[in-house]
Structure I
Amino acid sequence: MTSIGALVRPASDGKVNLKADRHGDRNGRSIVFLLALWFSLAFSVLCLAVLIIDAFMDGAVRLDANLFTRYTSQVLPETAGARAAILGSAWVIAVTAVLAIPIGVAAGVYLEEFADGRRWYNKLIEVNLTNLAAVPAIVYGMLTAGFALAIGLERRVVLAGGLALALLILPVIIIATRESLRAVPREIRDGSLALGATPLQTVWRQTLPAAVPGIATGSILALSRALGEAAPLLLLGGLVFVNYDPDGLMSGFTTLPIQIFNWASQPQLAFQQVASAAIIVMLGLLLLMNAVAIIIRNRFQKRW
């Protein structure tokens, strides 16, 4: 039997090194596995870089004022623009945020701070929440279409699109809220309760404000995902040719992913160029939203 002394030996500098720590990264299988990981990462980054560079090369000629001020056209692709798609994306994402963030944060607070994990219905919610986070986006479009049909709601309107995307990102916001609340030290809760505050006052005045940076970061990243979704909106009958600005919850709409999908399916070179230009605009919006999330995290996050 191997003794503990044979596995744990003092190093030359006086520190104790484990045998696995000294030799684990030097065997052949570990090196092959590490090389495979690095190759996979490098290949993925290379493919992404090629796609982005190709989009910039094709769409640079169409990054002009027409892209932001004109509507799409089936006759003159050289002057087609994405104004309706940009405004439609703004409307749908705003509705998504209004629907998903309050409900997601409230559900996360309840499950983390008040729910009794021994209750069967709370266990059922936990299991479903984990599963819903991995459900394909198109399933949420199907659920929204069925719900809209049941209540008599028109599917091709801003409200239906925002509802579908809100269902899509709701599990992500709930999970982000719970993780942010878990990062708050228990001592803050105990101190507040010891001073006479109720559990609700403790959450509202102490725990939740301390978790706001993490919640805001997770919510923005979830909205970034919603901005790039096209499948659930296409299932709802999202329009691909819109020559007007959406002006309300019951207005027809299109979004940047839907418009890009329509342009990219056209054979004309001019449509391919304007699709690439719209891709650049959407990438810029996604980078901006992610940058805001990083700034919020770095500026307001507390180190406990």
Structure II
Amino acid sequence: MLEPAAQSRLAPFNLLAAERLREAATLLAHQDDSPYRVAAYRHAADAVAALETDVRELFEAGGIAALNGIPGVGVRIAGALAELARTGRWAYLERLRGSAEPLDVFCTIPGVGPILAKRLHETYHAETLEQLEAALHDKSVKPVSGLGPRRQAALRAVLGQMLARIRPVRMPPGDEPSVDDLLDVDREYRAKAGADQLRKIAPRRFNPKGEAWLPVLHTRRGPWHFTALFSNTARAHELDRVHDWVVIYFHADSGGEAQRTVVTEARGSLAGQRVVRGREPECLSMYERDAR
């Protein structure tokens, strides 16, 4: 740890960012994630705390590349620092805390207040900025009340610029884990959750008593790191599917994060089977292959 006199010379934002990185390391350790990832966040926290140049100044001057150049800071942590610098929030840490709140996240978008944030969430069922961006580009989705074509186009542009700055890599379309891996993570999560073998977090949403009930799994398959949780969304609660829908976040070490939801299919040829939403044809092919 730095001496108080040394700390006083450093940028306050850097100390705040280092504190957030250390908190992520502590939560990951408590949730039984890889010791190497835990150590990476702690080493990055020490490096950021020791900087005399404000991280926000580095980001404004050189973008993600400048943050990635900090010793001990890789591409994913550079993205986290960029998000903190740009919005004052870090969605990944809030997920680890169990305190992710989409309305608060949407209010970080310039021009979006609490009322519009609520309408965006309720209309699109979006939980993240990335999901909101996809919904705004989907012409088949009904428009939000009070959001005309011109304002929607402006919101798409602002959100696109915002995401382009705070994420180091946009995951290329189709560059995802196989459905075999996603369904295997789903099986591991539900089995361990059912056997009470996972650490639990206390989500802020739909949890008036503040109970730690939501199991969280961190695991790997090849180059992919996965985090799995039951879906604690308004829609899942409305349909009583909280303990059926499993949200799986995934990323490779090179950066870029996405998510898929695994559910029990209720209709059609896949009825009764676990499927990855949006990748049903691949799931059908997998089950047919396994049956042969």
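Details
- P(r) over Cα pairs in 10 Å bins from 0, in percent from the coordinates reads 6, 19, 23, 21, 17, 9, 4, 1, 0; which among I, II: I
- Source structure of the calculated read-out (mean count of other Cβ atoms within 10 Å over residues 69-76, 13.9) within I, II: I.
- Identity of the structure behind -22000 (criterion: helix-only ellipticity at 222 nm (-39500 (n - 2.57) for each DSSP H run of 4 or more, over all residues; to 500), calculated), options I, II: I
- Distance in nm of label points 7 Å out along Cα→Cβ at positions 157 and 197 derived as 4.2 - corresponding label from I, II: I
- Highest-scoring label, criterion being relative contact order in percent (Cα under 8 Å, 6 or more apart), among I, II: I
Every read-out reported here was derived from the displayed coordinates using simple, explicitly stated rules and does not represent laboratory data. A quick note: this is a predicted structure, and the numbers were derived from the prediction, not measured. Cβ atoms are built from the backbone, for glycine too; each structure is taken alone.
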